[in-house]
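Just so it is clear, none of the values below were taken in a lab; they were calculated from the coordinates. Just so it is clear, the model here is predicted, and its values are computed rather than measured. Cβ atoms are built from the backbone, for glycine too; each structure is taken alone.
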Structure P
Amino acid sequence: MLINIATLDAIKTGDVTLAFRRWRRPTVKRGGTLLTAVGQLAIDDVQPVELQDVDSEQARLAGYANVDELHGALAGRQGQLYRVSLRYLGEDPRIALRESVPDEEEIETIRSRLDRWDRSSPTGPWTRATLQLIADQPATLAADLGEQIGMEKKRFKPLVRRLKELGLTESLKVGYKLSVRGQTVLAALGDED
């Protein structure tokens, strides 16, 4: 679910608590969370609605001046209309995670996860090579890093996102860098050689 930065800021302040989307099927679910540029959002409810049932108060809570403005924003979009109730939950939990130094038990858990990802990869092991590339070449375009290990950008970026979910990498304006956590894990992985 894409949300522009102005709306995200309004969600963070509590001024916006609804979103309206047309989907063939919802991309978020009740009780779920969504990581965004301003932090983590809680998805409190997702309900199908009819456009004519959306009133001016709901339009205002979705960040629109009035119902006509909301109708204009939805014009030409296909699919069922859904009303999504959401709220700001807090900072992106990956920020604190990437600054934490894992103990031996956590390192072993991360090592096991990386080994599992390597074993299940159709293109072979990639986790350690990717971490080392990012350590050696921070702020390098994803396409350039991927090329060095024989991967196209569209295949490489989702893999780096998996490492980011573990708190090992951090996105920069261009490329990535290892987090404190990632540096610790890479050093521990190097010690196993």
Structure Q
Amino acid sequence: MSVEWVAGVDEAGRGPLAGPVVAAAVILDPAQPIVGLADSKALSAEARERLAPLVRARSLAWAIGVASPAEIDSINILQATLLAMRRAIVGLSLRPTRVLIDGNRLPKLEGIAGLTSAEAIAKGDAKVAAISAASILAKTVRDHVMVQLDRRHPEYGFAIHKGYPTAAHLAALRAAGVSSVHRRSFGPVRSLLR
């Protein structure tokens, strides 16, 4: 009897005007359940920060995939998100036999050894524990990246809004101009470059 390794996959950061899009893939260990897994958007930042180390410690495998602002501008946010997801899946130390992906689109999965099936699940981050775990990892990793970018570019307030188009971020963009980590293909950024 062959063992089935099921990886949950989710992303964070499709909507922001700056920073990368980050995906995570997680294969949970049925012998080490994690209490409190939920869609990362439904959890407080404190809860996510408490759960993320548990996901890393108790999972059979986990991996992060990233697509940069330049890649987002080059191939569009949807394709960059799917690319980050593929990178996360390929990065797993255990080869999944099945992947469950949050949303309604699958990344390119050709050539991934051992993978026999894949399913896109709408609102999967609220329905499937492995996808919830992936959403928590993706969100916490991306938030940490944005805090690091805030140190390099303090004028934008990335640590507070994480690159999302808040009133404060838009005002900072108008005042300071477009940085190297902004997504030039996104409307509010593009309009400032004209």
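Suppose you compute mean count of other Cβ atoms within 10 Å over residues 120-127 for every structure in P, Q: which one lands on 13.0?
Values: P: 13.0; Q: 16.8.
Going label by label, the one that fits is P.
Highest-scoring entry among P, Q, by mean projected area of the Cα convex hull in nm², is P. If you line up P, Q by distance in nm of label points 7 Å out along Cα→Cβ at positions 16 and 184, the top spot, with the largest value, goes to P. Given that FRET efficiency 1/(1 + (r/R0)^6) of positions 40 and 72 (r between Cβ atoms, R0 = 30 Å, to 0.05), derived from a single structure, equals 0.90, which label among P, Q identifies that structure? Source structure for this number: Q. With mean count of other Cβ atoms within 10 Å over residues 24-31 coming out at 22.0, pick the structure among P, Q it was computed from. It traces back to Q. Quick check on the output: 14.5 is mean count of other Cβ atoms within 10 Å over residues 136-143, derived from one of P, Q. Which one produced it? Going through each structure in turn, the value belongs to P.
Computing FRET efficiency 1/(1 + (r/R0)^6) of positions 80 and 96 (r between Cβ atoms, R0 = 25 Å, to 0.05) for each of P, Q, which one ends up highest? Working shown, then result.
On the way: P: 0.10; Q: 0.70.
Between P, Q, the highest calculated value is found for Q.
Looking across P, Q, the calculation of relative contact order in percent (Cα under 8 Å, 6 or more apart) that yields 30 traces back to Q.
Taking FRET efficiency 1/(1 + (r/R0)^6) of positions 48 and 104 (r between Cβ atoms, R0 = 41 Å, to 0.05) as the criterion, the top structure among P, Q is Q, with the largest value. Hey, FRET efficiency 1/(1 + (r/R0)^6) of positions 64 and 160 (r between Cβ atoms, R0 = 25 Å, to 0.05) derived from one of P, Q reads 0.10; which structure? The read-out was computed on structure P.
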